[in-house]
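Below: a set of structures, written as structure tokens.
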Structure 1
């Protein structure tokens, strides 16, 4: 194992993540980025190029908790936020556990690594009125008949109506539409079925009427870019930022529509478990971020429910 090339080791780890664990491409990319970053950091400490060195030359066999802490400290100095540090910590724990299981390291130093607690920030949420104004504006500009504007309207309506992540929406195929529901493959390729509201269904139907105008080569992708490929998430982010500005509402990102959908469902009376399933959260604790309520709603609920109000 000492003579194993570091590049071969990283390749084996990538196969572990993508093939054996079946993680999404996005997750594999993030975990590999952190593993390579740690390896580069260790290489700089001992003065070797990880790309052409062995496990022994890099000193991986004797990896210690102090090395991991120093690496995280370097990330913090470079400007990583607490949430980024928490994610990097989780990724590197996965890497060190795998190194130990493979017999590369003498022990698993990641076991003793304490993850930084991420900031607990409330998500940005549009009011129901602002969400309506944004989507109504997207519909109004789509009435011009322009194929891209119709697509943009349908994408925004579906993001809000079904609470989709942007990667889930851009990953949809035409076969995932099933009447008034859509089949979604979320994190870890976990499948869920979520409803589509009537306005979103109308928008999607309008888009399906012009989708053929985007097609260059046969594809099952539902949302297509102007050149015929699957719509890029970065393109959709830019579209939404421009639409929210033109509609006169607060700057809005795709995830803000997801946050807003969850909050508006809870304000409308949905229970937390239903919203958890709707969003595809594996942990109820993640969904609980949406339990914040406006002072007006809290006062109204207090007045209706408290015996001494």
Structure 2
């Protein structure tokens, strides 16, 4: 009899779950309705276009379409790995991305901590507005600013160098300076916007923790080291994992606007290569294979970093 009762109980569990789900859907229909635009966005613009990945394994023809184009298997991937230019472009992409990660990722964290220590609210809000503003400028505008500021004849930087007795430097045509300019301009444009999430994380810290630290004699540096940073660590890990997923996305607009043939050796990256070969030369299948390779690398990095974060005691993405 006990076994029959257990079987009957297990049989009713799925029906109970279904009723709860229906009740939840009925009770919170307005919240589910708010999810619809976001779900449609990802379906239409993220998942449906994934069907186009198949052209990486075809000799795609615009006139034949995806269904009528010839299948060639891994031929484009073999061509990609056998192309010496691809390794140079991949190296450039990786180096620029690593530089931006090493110098750009800590920037918003440091800025958020510094802003949090400002006690004058008017001064704090003024600084926040100034550092947020560049994010809303397009790279066309930022590129124009960089060209004017770094101009060898009329730029303020070279004018200062001339006053100090140095020769003018052609920054945007110098392979030695170009990557540094890319990293510095990217940090200047995005550091304020990136600090918003960290400021929100800091705002959630219990003030009593700081009061207890002060009672124990901890100075500002100790408070930041033992209270602020540990409280931000969960957000830092999640944003770092998300950043790794785009580790090979170095910013097409920025590089396309600033680079020129004199710095191709250090500035030509996967995104500009895909544009030049895929769009201008109409090699759609080959550049789709390059893009698929980049996406797979990003996915693997995220999976590895997420596993490492969990081993270190952090939550990770999933």
Structure 3
């Protein structure tokens, strides 16, 4: 297959932990042709979506890890699969990219994850579709509502709807210290909608990333465990990742959501679970492939490429 990766600049990859690199390595090992381009390389002209795409050869060197041929303008429909692996922020440029990719689909491109599904699944708000698995949650920009939610639950997490890597997350305990300031800051004095959730004490055991590929959960999660006085388990916030087998509850969540999300065109999803509660549905560029594989021995990238071959059709 000819597989094109829409990604951030390859020179910035940390190959020892990058999930997109793990996908590329596994695909190349199977003889697939690897291509790469960035969001800014795409264009729509005379009704056709194309991009300046470079063929990539992996060198096997951990640092100088790829060689890129000269980029050529190519219709996205010329590839057997286009993988959307651009990291957030999910800003308007990201949204415009989904529109272009959706047009490319109409011209015959096979895009994973499906652009409209990425756009329709806000990674925080999507949990509301599966409320049987969530902690008590409020989404609002209204200070009075947010204060009342805190008064009811006593220990509450406040976070923006467009954050990543744990940015902008605050815990307000029952004493209400800094409650007003946090609400004003996150909502920009009522102009921005945020999420409040009852604090889940099991965060001390880790914020578990459960990968779901082709509707089926990977049998191991990565528990991202907060360090010191930190409340955030995100690896970007200093959390330590520990691979562990899925619990019965983890598997139930994965088995329940997996087929639903796969049917919507989401080949790869990262479910975040704290204790027994679903906290996020990550659809943009889910990670943790290499951490899970290195610690558990389960080859996540192989499972992913298996699913991609099945979906895109092996040629």
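Computed from the coordinates by the stated procedures, all read-outs in this text should not be read as laboratory data. Here the structure is a predicted model, which means the values were calculated and not measured. Cβ atoms are built from the backbone, for glycine too; each structure is taken alone.
Figure out for me which of the structures 1, 2, 3 the number 17.4 belongs to, where mean count of other Cβ atoms within 10 Å over residues 58-65 was derived from the coordinates.
Checking each candidate, the match is 1.
Out of 1, 2, 3, which has the highest value for distance in nm of label points 7 Å out along Cα→Cβ at positions 162 and 194?
Largest one: structure 2.
Can you spot which of 1, 2, 3 the value -8500 was calculated from, given it is helix-only ellipticity at 222 nm (-39500 (n - 2.57) for each DSSP H run of 4 or more, over all residues; to 500)?
Of the options listed, only 3 reproduces it.
When volume of the Cα convex hull per residue in Å³ is compared over structures 1, 2, 3, which one is greatest?
2
Work out which structure the value 0.60 belongs to, where FRET efficiency 1/(1 + (r/R0)^6) of positions 106 and 210 (r between Cβ atoms, R0 = 35 Å, to 0.05) was derived from one of 1, 2, 3.
Value 0.60 for FRET efficiency 1/(1 + (r/R0)^6) of positions 106 and 210 (r between Cβ atoms, R0 = 35 Å, to 0.05) corresponds to 3 out of 1, 2, 3.
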